[in-house]
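Novice: The data blocks that follow each hold one structure.
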Structure P
Amino acid sequence: MRIAMIGSGYVGLVSGACFAQFGHDVACVDKEADKIVRLRQGDIPIFEPGLDRLVADNVRAGRLAFSTDLDQAVGNADAVFIAVGTPTRRGDGHADLSYVYAAAAEIARAIRGYTVVVTKSTVPVGTGREVARIVREAQPAAEFDVCSNPEFLREGAAIEDFMKPDRVVIGVESTRARDVMSAIYRPLNLIQTPMVFTNIETAEVTKYAGNAFLAMKITFINEIADLCEKVGADVHDVARGIGLDGRIGRKFLHPGPGFGGSCFPKDTLALAYTAREAHAPQTIVEQVIEVNAQRKKRMARKVIDFCGGSVAGLTVGVLGLTFKPNTDDMRDAPSLDIVPALKAAGARIVAFDPEGMGEAGRMIPGIEFARTAYDAATGADVLVVITEWHEFRGLDPRRLKELMRLPRIVDLRNIFDPEEMRGLGFAYECVGRPRRRL
């Protein structure tokens, strides 16, 4: 199959490379000429484990190309995927669909024969119908169908998620379009991947419902962690105790400073506003949004209280800035609330993140960056763990103690063992765990 991927950001680039790995001919299109030049040179603009090699292999095989020429890519395509950004619109919380609709209008002008136009971007319910209207209005004689094929990629594990997904959801309403989409995903039949075919609206709602439910699980366990701290329970044991129930499941029951990233914050907002407009308010989702926002702010207060009520004049070492490990994505990361609040309270911030310091430097001015985690700890009055990068789990606590001015750690991801740390002489604060275990 010949595929045009409109948008070469995170979703478009990963999806395009993976479709090429399936054996399809893929052209990734983007308006940013500099990005296309970089991609042609093998310079991947995002950090995603394994993506650089996957792109290089498929470019070398002639199945993957990068272009700014939308007309040519679309004119040659059997299917065109819209994978542009849908950020939160300023002022009202809705998803900004201007890039999606602009892409639809350009695609309409470039269609040459029967084409399946697929929304891969995360979009509110009703978007697919509007895309179809835009294409039909721009080119009444065009032969096309519109489908919804939401992505379910976790940053840091996106290639695995694409190649071995739990399911593929496809909103499609014609036999011809279904046949095209089935052919595109045929390689997944070999591993018996469930293919969920629905109408367009159902596929669109499924994406938002899935992300909202996961965000709710995170928020739920964070609030249970608060209760555990008050009553002497261990949230990890609670999470295991409920997660072993097959109806609940163990994933997304890890307490921390709140969820962030490119999906959960904007998708929960978009779902809440779309539902309000449809007169079907999602009050649980609205509460999740509020609780999560407040939690991020409270994490800075947790550090300040641990330091006796003030961090003025103190050096705070920060481990981790990205919203999760194995990505350089800083969007809505908890660090964007925690670090500025500590700095505003008078602290000197020395931070280290394996991949996120470049972007963090643009988003959090006035902080210092260290070359290693140990450098961030050197001379620190308190060390704060914000992101659970795997390399942080392997840090030597004894060395940390030697390097720090005061042996104090606020572990917002629970990567260390509380008893071990306290046994080594650390003043140690974590999330939802008792001071002593049986």
Structure Q
Amino acid sequence: MKSTVEHLSPTRVRINVEVSFDELRPNFDRAYRKIANQVRIPGFRPGKAPARVIEQRIGRAPILDEVVNEAIPAKYSEAVTEGEVRVLGRPEIEVTKLEDRETLEFTAEVDVRPDIAVPAFGELAVTVDDVELTDDEVDEQLDELRARFGTLTGVDRPAENGDFVSIDLSATVDGEEVEEANTSGLSYEVGSGEMIEGIDEAIIGASAGESKTFTTKLVAGEHAGRDAEVTVTVNTVKVRELPEPDDEFAGLASEFDTIDELRGDLRERLSRVKRMQQGVQARDKVLEALLEVTDVPLPDSVVDSEVEVREHDAVHSFDHDDARLEEFLTSQGKTREEFDAEVREDAEKAVKTQLVLDSIADAENVNVDDNELTERIIYQAQRFGISPDEYVQRAQQSGQLGAIFADVRRGKALASVVRLATVTDASGNTVDLEELFAPRSEQAAEEPASANADQ
């Protein structure tokens, strides 16, 4: 086989392949066997007819089609490997010459990863926020912990912000009842912002047995983005009473004997979280700085594919109804053209990020071991609330295991950049980011509230 690579642009090549028929003998053998099992030829058992008889029976053309269709993908892959072509996406293949018993020639145009000149990582410098921790923030964490041990007591007064209410809900759109919006006995914390817009204003000031009606836009379901008349009925009003923040509470809610020890632990946990947040900010800012100073020609087909995926995900939440998506965009004060432009901009940034980090990973010989891949799988499975085995099975079925591996590798590549970049806080102090790069298993303190509170 002979192959050459023509560079059509920094992101696209044409691979020219020439294959002699001598190389295709194994393909012809498989083609004859396959066709022999598919046709019935008098005087021969299935699969036993010789090649000459098969050609006489069905002609030469079907055999050539079978051989060419099988050979081209394999020869294309071989040419890609020999030419060390870093392909992106599917090739556009054209048979340019087919001389029976002589030669097969074809071309394959495909997008490729461009050569990218990345800057010296040590030249990147970013500034992040200071880590500031106040007593009020520690008190807030302590109050959240106390709330987990609080008790609800009924009160005979109108609902106030922070109360817990039991409510019934119903809604209509253009006078027609919205069945999926109807619910009874729903428990809700007033002011939590976890329900539809306008409900807190309706509930506050309402007593048990009182109903209020308000207008809001539905955010999900068949009528997402539409104005609805919502009626909320308050059944009960309760207030949460918190335990006193004393040594007795510390012993109940944690492994500590005194409230001062518990407060100290909460302070350390919250400080660790803030340092992690500072590290994440540093990582994001270093990436932005890296992308800003790196010139990356973008493969059109790869960007188009990313745009297609993002647009599909957007309309999927509206049951693939473009009209409902546009209605929702209108309710947000955005046109479809503006939405499409934002999607393309985000897609271009995502593709640029992947190309830059892949190039760095290659240059730095970044590898991903089994433990790192397993750690990412476990983390993702926890996010989706499924077992790691089920997550792997889903990833295999959707062909996403390779993407998971690539994401881990890009993350390690970015970490190598961040480690060498200069990161200072707003006060001018150099930021130690080692905690950011610790294995996830060592980052058990991401939640400030003591884990022992549930024990």
Structure R
Amino acid sequence: MSRACCVIIISQIIFVCVDAYNSKCGKVHLTVSARDTYIEMNWITECPKYLQPDEIILSRKNMAGRDEDQDILLRVQPLDYPDGYLKTKVKFGHPFLPGGWDYNDDVGTKAPGPHCFPYWISSFNNSHIIDSRCLAIQPTWMADNKDLLADRYLDTLLLPGTHNSGAFLGEGTFQEQFILNQDRDIWTQLVFGIRYLDFRIGYYGAQGFFLNHDKFRIQEVRPLFQQIKKFLLASPNEMIVLDFHRFPYPSKFSEEIHNRFIKIVNEDLGEFAATVLSGMRTTKLREFWALNKSLIICYNNQAVVESKKNETWLWHPLRQYWGDARSLQDLKRHIRKVIDERGDLPKANPFWALMAELTPRPIDVFFGTYNLRKLAQETNREITKWFRDEFGKESNIVATDYFVGNDIIDIAIDINTRGNRNKTIS
């Protein structure tokens, strides 16, 4: 009798250990602060107390399976941080991209697969590792998981994106606070794993076409096209959705100006542009890959698209859902409402994008109380939780500000592969 009880007790203990090390409890990830690019430690705390991690470690090497010194940077007692979050004093900044993926490296040196920066976070329970992850780039995540993604329909994918993707370069306090929505260039966004780009185009006569944030001119667009082109040459199986979503300057963006711009887009990116797929809801990713064209170019002017019958690579407008939210509660309600009520989307382009960011109010601009970096810092942690735990499986494109401050890329990979992806990382 006592032996049987002992077996039961041992079985229960084994079950508890398996539960602790395979549940979401104690799962970890690293982000980068939108405000000042310091590394942030994040871990999941929603679990029974006896399963919670009792130590979180930030190190320069993977703590799992290594006997040598892991170059520990910081040890944290989770009980001291009940929210499962700590912004460290370790500066990430803008380092070279690993795996040969820096922009100036030759295309031939770029190794496929995910690649780690020298920053790892690990969670422990009773000296056993629960989870360990590095801060990484994911330049070939679609190709890496080709077998798992091949039978996914295009409009059922969860695609990580950036809002105002070209708004990453500017000078002066006002631009830094209220015009820039990103702090990484287009190449770096794509190398990290972003697959949706939101462009707004301005035309300035002899100076040419620029990326704008509303009426504010930021930078010339054609050098950004070259960054996209170079990435597609290095990662030909990564599907990118390029959305020309607004044309804010001049206020009358005439048909002639549209024609000039479309000609330039075709010259620079036409060789990669996928023909519009009329039956997209029944098109699987394997069929898309078979076309050997990995760029979907959406153009948010229905009349112009309809007038360009011969430009079969020009996709119909993509619908963005913009909440114009001033608080996290309003933003979350907006996202839930869109998911529940959006209904059928046009057959011509059933892709749709949730613009998951807060909008500063005029009073914020006037007094400088909430700038775009502060709002992104406030929003990004919640974005990670919402799409990891609630919205991810029901969403299509999620565009964020200062994207390295959230975990939406890894969430998208996990959801698209239904959690079965190969997580081997170097």
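A short reminder: the numbers here are calculations on the coordinates, not readings from a lab. Predicted model, so just to flag it, every value in this text is computed and none were measured. Cβ atoms are built from the backbone, for glycine too; each structure is taken alone.
Novice: Comparing distance in nm of label points 7 Å out along Cα→Cβ at positions 99 and 251 across structures P, Q, R, which is largest?
Specialist: Q
Novice: To continue, here is another question. Any idea which of P, Q, R comes out highest on distance in nm of label points 7 Å out along Cα→Cβ at positions 83 and 267?
Specialist: Biggest value here belongs to Q.
Novice: Of the structures P, Q, R, report the one carrying the highest value of distance in nm of label points 7 Å out along Cα→Cβ at positions 163 and 403.
Specialist: Q
Novice: While we're looking at this one, here's another question. Upon calculation of P(r) over Cα pairs in 20 Å bins from 0, in percent from the atomic coordinates, which of the structures P, Q, R produces 24, 51, 23, 2?
Specialist: On the way: P: 24, 51, 23, 2; Q: 16, 36, 32, 14, 3; R: 25, 56, 17, 2, 0.
The correct label is P.
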